[in-house]
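Taken together, the values in this text are just the output of simple stated rules run on the coordinates, not laboratory data. What you see is a predicted model, and the numbers here were worked out from it, not measured in a lab. Cβ atoms are built from the backbone, for glycine too; each structure is taken alone.
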Structure P
C-alpha cells in the first residue's frame, strides 16, 4: 500500500512551482508515471463550501485525491495535499487529462519549470 504521507512529503517541493492546476497535475502525473505508481489525472469540477471551480487533480488507486492547487482559487480552507474527500468536498470528473509525452527533458523543464530527471526518486515507490 502506498504511504500517503511519504508521497505528500515527496511532492511538497512542487507546491512552489508557478503552475496552475492543469500544469501541476501534469507534473505530478509525470512523476508518478516515472515511479510506476498507478493514478488517473482528471479534469472537471471541484465543489466545496468555498465555491465551485473548473479544476484538475490526480486520483490514486485507493480513491485518495492529490490536489495541490485548490487553495489557489478557493482559499486556505480548501483541501490540500493527499486526502480522501469528505462530505463537504466533491470532485466531479469530466474525463481524464490527455497525457502529454515530452521526451526531451529540456522542453519539459521549459514548459513546467522542473527537470524530471533531477527530481528525487520516491523511496517507497511500487515498481
Structure Q
C-alpha cells in the first residue's frame, strides 16, 4: 500500500496512516505513477470527513488504526455522486467498515452506500 498521509482519529486520540490500495479484486494499481496532485486530492477528500466524524461512527472508529482508499474518484449505480471508496482497518489490516468519501462534502453521510460499483477506473490495470 502507498502511504499518502496521516489523519487524526479523535476517538483513539492519535494520528493514523492513510494508504492508497495497490491491489484489489482483479486489479493492480501502480501508485508510483499516480500524480502527486491526484494523491493530495484523494487525501484531502478523506481527511476532513474522517476527522469530523462524518465518515464513520465512533464505535467503528475506536477499532481503526489505518485507512485505505480502495477506489479512486468514481461514481456508481449505488452512489451517483463522485466519491472515493474508503475502508477503516485494524492495525493488522482487517476491514472494520467501509464508506464513500464524497468529493462534494455537503453530500457526505456516515451511513455507507451499497457496495455496487460499475464502470472503469483510470488508475486500474487488470492483473495477469
Source structure (of P, Q) for Kirkwood radius over Cα pairs in Å, for residues 19-90 alone, computed value 13.2
Q
Computing distance in nm of label points 7 Å out along Cα→Cβ at positions 3 and 35 gives 2.6 for which of P, Q?
Q
Using FRET efficiency 1/(1 + (r/R0)^6) of positions 83 and 107 (r between Cβ atoms, R0 = 25 Å, to 0.05) as the calculated read-out, with 0.20 as its value, let me know the right label among P, Q.
P
A value of 19.2 was derived for mean count of other Cβ atoms within 10 Å over residues 43-50; which structure in P, Q was it taken from?
Q
Quick check on the output: -7500 is helix-only ellipticity at 222 nm (-39500 (n - 2.57) for each DSSP H run of 4 or more, over all residues; to 500), derived from one of P, Q. Which one produced it?
P
Kindly point out which one of P, Q the value 25 was derived from, the read-out being relative contact order in percent (Cα under 8 Å, 6 or more apart).
Q
Between P, Q, which one scores greatest on distance in nm of label points 7 Å out along Cα→Cβ at positions 27 and 59?
Q
